[in-house]
Structures are given as structure tokens and as C-alpha cells.
Structure 1
Amino acid sequence: MKAWMEKRILLDNVGVIDPERIEDYLERGGYEGLKAALRRTPADVVAELKESGLRGRGGAGFPTGLKWEFVLKSRAKTRYVVCNADEGEPGTFKDRVLMEGDPHRLIEGMAICGYAVGARRGFIYVRGEYALSIRRLERAIAQARAHGFLGRKILGTDFSFDIEVRAGAGAYVCGEETALLESMEGKRGWPRIRPPSPRTKASAGNPRW
């Protein structure tokens, strides 16, 4: 009988690398996905993502490629990538494990998304109690900038993209995407009435973005 073996994909670096050293991430193929994406067109990246069948990690399991396609085809002149890492459900640590154990994977994924949908800025909205997550993310972002994976003209291309960490105030409702956007705008974290969807119209004025 063969011994059961766990095969990790998203979390395969967690517990293996030092999350505060970008060199460890690079030695395991880190940022090669971003390099590959930048050699293709945004539409090609979205098409491959749709073909992969990748879905969101939330309860709805929404197809990621379809979500990115909505943004790519929108008429918005300014677009953003927002990572919902509020994670307010009691006993839930799926996002925290990634942010604390492999923060560069999250950063690389957001950079690929930014390229694919035509965004120049990204935000990670982290639950305020996750002090270690925030510290490691900010350190990883600084390292990524220093190595040319974030900032202006990434890896010598015309693509510019940067990421900022925003700490939430611990409101459970801000785990809902429209309430999160309200909070980021400096308003009370309260869900919006839909339509419009935040994938096609995320913000009215972005006063603090």
C-alpha cells in the first residue's frame, strides 16, 4: 500500500522558505510567472486563466478568469486590484497562512492581475489584528520593489504597478467586497446596493486612494 502523500500547490512554500527573504522565494521559481505573463498580451493571460478553471477561494467559487475579463473589458480609465484579506470569520486562517508564510506569492499574483486587467495600483486590505501579516507583507513589497518586480517599468517593460497595504478596523462586515471598498474610501463599512458590480465600477471618487 502506498503511503498517502499531501500535494500542496498554493501553500507549497509555507514552512519551507523564510518568508522574510525574497531570495528563498526566487530560488523556488518565484516571479517566473510574472516574467512569463509580461511576455504575453493581457488578453492572452486572461484567456489562459479562464482555461485553467481557477476559482476564488471564497464560498461562491467564482471563476477568476471571468472576473478578470470583466475588468479588462470595462470602460473604466482607472482600474485597481484589491485583495480582500480581511478574513473576519471566526477560526478562519486560510489567508493569514499565505500572507505570513509566503507573502511574495500574493504579491506576484497581484502584479500578474494588474498587468492582465490594466491596473497600475493594488491594495491589500488586511484585518487589523494580523500584525505579523502586515509586517511581512510590507517587508515583501519593499523587497519586490528593490528587485524590480513592483514600481515603474517592471522588468524593463512599459508596465508599472505598485501595491499598498491597508489595515482594517476589525469590522466583520468589511469582509464583504463592497463594504470593504466603502471602508477604503474612508466611509462607514457598509455593503452597497447592486448593480453596479464592483468589477465594473469599484469606486465613485477614491478620496483616499
Structure 2
Amino acid sequence: MILTVLPPGCSASTQALNSADWSTITPGALVPWNFNNQNIPNAWSISEGQGITVGVIDAGLSSSQALLNAQFNSGASNVGRTVSTDYTLGSSAFNSCTHGTSMSGQAVGPRNNQNATTGVAYKSNLHFIRAANDVVLDASSEKTATKNAFIRMGNRTDVRIISLSMGSPFGSGVLKDGVDYAYGLGKTIFAAAGTSFSWTSWFGVIYPAAYSSCIAVTGR
């Protein structure tokens, strides 16, 4: 028997959904409970993201997830939007790590009748860059690749928002250079503040989220 162990944050959850944790909206999409806590459905009356591109920097994207491929333009998200990919680490944007697929879906997943969670900006385009092997930016190659991803995102005039759900408990001048570059070009940067486990209680907001050029985001 061969046991495959995925890197940190890369494995898909097998936990069943609790029906109290979501509601259904037209045309058959799911809305997580925390969307309402953040007033996201109310914000859709102002904007659903059409006309902008959300940039996601992560550890890889699935080439077989239909909602980020053939069904990206479907249902209420059928507005001619696009998915583009790039990589600053490895040889492709696509791999078996599920984290980047999940984060991209939460950001811009389509609002359709496939009984899946709708994205926050379900009418936005997606530009995805793979810059790491997993969600912990511990290798110098990953930090450099993440910096380069921020530079590429910054240089794209269509990208208005950049989302990064990876990081390190330790500050890095390399990471700071990357986020500061993109921020200086007017990008709004959302970065993960960290995930609370017993073994992570000794540090606070992780990097690059701790830098002033980023908006630190966490769940509860």
C-alpha cells in the first residue's frame, strides 16, 4: 500500500456540511453562514464584481474543477468572464493541492444551479498564480516566488484585488518587497492572518498579512 500525504493545507475536507451552515439562493447556489455575517449578500446590490479581475496567489489550481473551467460562465455568472493562469514556482499553475482551488472558488466561484457555494465576486474574472508548494511559506524559493507573483499581479492593470491565503509566522523582507510593490500600484491586498491551532498559539498575525500594505483576514 502506498500512502500519499499532501502538504499542509492541501488536502480536501471530507466533513459533511451541516444544513444550518448554509442557505440557498437563486438559481440554486449555496451561501455560507459567514457571508451574512460580513454583509456580502447586501453588497451584491452595489457590485457583483463585473468588469474587474481578482488575482489569487496560492499553491496550485485544479485543471479538472469544472466551476473554474467550463462552467465558470454559467447561471448568474454568465457575463463573459475569463480565467487566466501563471506560475512563479514549478512548471505549471496546476497540481493536486486543493487549497488554491478552494480559495479561488470562494473568491469568484460561479453563482449557478450546481448546488455549490457561490463566490464573493461571482461576476469577476480570475487570474491565478501558483507561487508555493503548500500554504506555509517556509522555503526561500516560495518567498521569492510569492514576491514575484505580487510583482506580476501589480503589473496587470486589470487586476484590482489580490488575495493570498498563505504565509509565515516570521517576517520577510522578500515578502514585504512584493506586497509593497503591488500596493504601490493601487492594488487592494487581502492576506490570511493565520489559522489557530494549539501549536500556533505562540504567534499572532502571520506575514505578509501583518504588513500595513495588506488587509489581514481571518475566520471565527
Structure 3
Amino acid sequence: MILELKNICKSYTTESEEIVVLNDFYLAVNAGDTLAVVGASGSGKTTLLNVISGVDKANRGQIILNGQDFSLYTLEQLAEVRLQNIGIVFQNHHLLPQCTAFENALLPTLPLNSDVNANEQYADELFEKLGMADRKHHFPSQLSGGECQRVAIIRALINKPKLLLADEPTGNLDKSTKMELLNTLRYINEEFHMTIIMATHSDTAASYMSRTIPL
């Protein structure tokens, strides 16, 4: 088992009320699984991914990733865990416009002070495998929406994470490009034995994952 969430509770307090998003939530994910988290807007999909990734902290409960319980970690410690273990793909690609696709993909390697040549070689491999080798020196403004999302996926994979989280990754794409991206995620799972958790409100997108849970 690569990920286990035990009795996760997450709520937000406003001036007038407490909004409970997750209440004693349990989830177990095996290595190599693909999981779709489905639900309407506001159902807690993004909150769940944020809690898993350590972007946000649960009020209560345990989060165990690859045997490591980081429930009591500080946000700074969680950032380190996330950098080395979790790749994230958002609905918007969030590529830096002043950097090429290749430079954007390498950004997560910078805080690790890892081998530059090895990182660039692995980036080349990813661009090749995802059909982007001839686009790696283009800037985001020179790429289509689907190509930008594939660069975002390469960026998420560059540190060889154990888990890939995708938050509505097809939400801003047309139907044809959406299918291409979903096939890319399926390929990544098969090629890299990558565990993927995707939040989506699309039944079509969810069907590309091997398992679905509703929120």
C-alpha cells in the first residue's frame, strides 16, 4: 500500500459557522492504482488532494505515504515531503511564460541540488516519451493548451515521485485534447507504474481510472 488516510477530518471556520468538508474519511491506495475522486463542485475534491499533498493540513487523522506518517509534520516539512514524493497537475498548467517548456519541466529539481546532467537527461526522456521532444524549446505561448498540460505533467514527474495527483486536469481542454491527455495519464500509469489520483466531475475522465470513489 502506497497511501493510507485514516479518520481524516477537515473543516473550515467562517464568522458564522464551521464547514465540515471531510469527516472521518478513510482511503487506501495500492502502488500502481489509478483512482478517480468524483463529485460536484464544492464536494471537497480539491481539499482532499490538498490534504494528501500537504498543501493543507487536516484537523485530525493520519496520512501515511509509502510507510511514512507525516500527520504531525509542519507545513515546511510537508513541502519537503511533497517535493520528493508527490507530483501535482492542476486544471491550469501554471507554466512560467518566460521559461521554455524544458526549463519549466526542470524547475522542481532546483531546490534539491541534484545532478543537473541527470535531471536534463531524464527530462529529455520524458519529453520523448510524451511526444513533446520537438516542442521542448518552445515557450508556453507557442504551445497549445494540451501541450502545456503535457509539459505540466512532465514537470510533475521530473523528481520521480511515488504519487501523481491531478486536479481537474482536463477541465480547460476541448473534447479531443481531453482524450489525448487522459490517454497520456493512462500511458504514464502503465509505463512508469505510477500511482495516480485524479479529481474530476467528468464521468468520461473517471472511466480512464481503474477505481472511482464519490464525494
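Summary table below
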| quantity | calculated |
| --- | --- |
| Cα extents along the principal axes in Å, for residues 76-155 alone from the coordinates reads 36, 29, 23; which among 1, 2, 3 | 3 |
| Label whose coordinates, when Rg and Dmax of the Cα atoms in Å, for residues 116-179 alone is calculated, return 13.0, 39 (choices 1, 2, 3) | 2 |
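Since every read-out is calculated from the coordinates, none of them should be taken as a lab result. Computed from a predicted model, the values in this text were never measured in an experiment.
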